[in-house]
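> Pasting the structures in now, so scroll down.
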Structure P
Amino acid sequence: MDILPDPMNASGMSPGRRERLALAGLLAPRQGYNATRLDNVRILRTEAVLRDVPVLYRPGAVFVLQGRKQGMLEGEVYLYDEEHYLAVSVPVPFRMESVASAERPLLAVYVEFDMGLAAEIASKVGARRSEASAGRVRGLVSSRMEPEIEDIVLRLLRALRDPVECAVLGAGILRELHYRVLVGPQGGAMIAALQQQGTSGRIVRSLARLRESYNTGISVAALASEAGMSVPSYHVHFKALTGSTPIQYVKAMRLHEARLMIARRDGTIAEVAASVGYASPAQFSRDFKRHFRRTASEEARWVREHLGELD
């Protein structure tokens, strides 16, 4: 009888995981976010141990190949590590911590969703899901790295190494990755967000509206009216989806956008404050330090040190 080779090496790491890790290390040679040949795919390398860091991810998925991250939102913990990935259906501000070291840096693949492509796939996948299985909209979902996900992440990394392979196969691999996430355990929640149906759908549309107009005057009453809800009902459903009140959510969006602008050196702190909707630079500075626990200048230096130069 033939004896099958042990799929795990001596260190307990499967060949596929070993290859994913090696490819990610080659594709992310420097600290911080490393751009790839695909615009909506970045690879993070960091040696920093982080505690209680505020983050605001755009819709997509995060695959940690080495190290560990976890998000905290409304008392719930979302683990994304070598065995789990994080799917984000709507942008929600939450707190994050991560484990890494110089000997074992954290390596993670960030894929930002093409929302048009995701909606197209959701329309096909959603048609075969019963309403009962669709689930409620959730901003964050942690799911186990199933073999299909491990395989497509490996193929994505292989393609990113070769310019011709990436040009020929990259779009198809990303399309399959969108599909695999949308048929995964978190798929019902993500499809519900993409299809924007029901009460949660009206909140999702409201979030899109806020994304476009976060730097202007925001009236919660107007937002509630647009969503066809009373102000109290709007508050309840908004907080259920995002973990924040509408005003807290807008403030977080403004501060995270300002953080990126300051790190990119897009203007003085006063100019950035005005561009994200603050009438008072002093109020902006107070809110910024309360949120990030560093001044704007300190945070900009921290971002460039740990996350690299942000485009």
Structure Q
Amino acid sequence: MRVFNCTAALAGLALVAATSLAQADNHNHEWTESRWGKDDQIGSANLMTPERVKLAAELVTTGKVYSLGMIVGSDTPAFPPRSLSVTVLQPNQITNSGLGENAFTYNDDIFMGWLGIGPQIDGLGHAGIDHVYYNGHKAGDFAKAAGLTELGLHNLPGLVGRGVLLDMAKFYGVDMVEEGKAYTADDVKAAAAQQGVELREGDVVLFNSNWMNLLDGPNADPKRFGAAEPGLGVSGAEYLAELGVMAVGADTWGMEVVPAEVEGEAFRAHQILQPQNGIYILENMDTRELAKDEAYEFLFVLGQARLKGAVQMIINPIAIR
């Protein structure tokens, strides 16, 4: 049984097709023209230059590896109606001893489910404004049932660069940031200053709120985890987009604050980052160990499955300190 139960407020947000702000933005077509040209498919991944990758590699001093992908299963809270299941089987081995005289036997597994569940990357074909997506692509032209013909995650070679963790729980002085708390531009700047890190173009910026303690901590509450969340606010998203970061992630299922700062708006930070600026979004990143070690700068490495036409993908990024 799925443990996810969405609150009425979140359900209302999900039903909003376009807010008045989004509609106003949609009539301003400047955002539909990518800074990397009309044929660009990878957005901010263009910032992943050899020079930046080499500089990021120099951040490795201890060699400690952090797995950022939370463990995901059929009971993991997910934005409805997303779900998954895994079936393990031994094909064509039930009535024999396997293959060959050496009795080779093996297990296989069948995955059935949504790729945007658990630890995930949102590709540039995910979030849009009134059915218009990054670089001006209209849903009717590229969002086919059998896969995206533009902006599919198979175009992304991966993401490697300087990772920066902003520990918002530490910044606010709390054990866990509460739902509905928006990280404003001023908060982002102040948290970076408190931790002694400078945010730069091409960074992968991750936020820690300790929200994942609701999944496996002593006071676990998966219903609360999935019903709302703290996260990036509108001004914070605008600030990171202005800086030109490569990706933004968080330890929550939706990355941005829920309920929204403005009643009636739905996932406005997604729209600022993705269709308007080509920035990747990483969700359900387990950042707690990084925060515990005060590892605020690190080498970030992500190599997602390159499934042709995919919108999203379950991932396990690695931070190396």
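Throughout, read-outs are computed from the coordinates displayed, never taken from laboratory work. Just so it is clear, the model here is predicted, and its values are computed rather than measured. Cβ atoms are built from the backbone, for glycine too; each structure is taken alone.
> Tell me which structure, out of P, Q, gives -6000 once helix-only ellipticity at 222 nm (-39500 (n - 2.57) for each DSSP H run of 4 or more, over all residues; to 500) is calculated.
For helix-only ellipticity at 222 nm (-39500 (n - 2.57) for each DSSP H run of 4 or more, over all residues; to 500), the value -6000 is produced by structure Q.
> Which structure, out of P, Q, was FRET efficiency 1/(1 + (r/R0)^6) of positions 175 and 271 (r between Cβ atoms, R0 = 35 Å, to 0.05) calculated from, if the result is 0.30?
P
> Now for a separate question. Work out relative contact order in percent (Cα under 8 Å, 6 or more apart) for each of structures P, Q, then name the structure with the largest result.
Answer by largest value of relative contact order in percent (Cα under 8 Å, 6 or more apart): Q.
> When mean count of other Cβ atoms within 10 Å over residues 63-70 is calculated for each of the structures P, Q, which structure yields the highest value?
P
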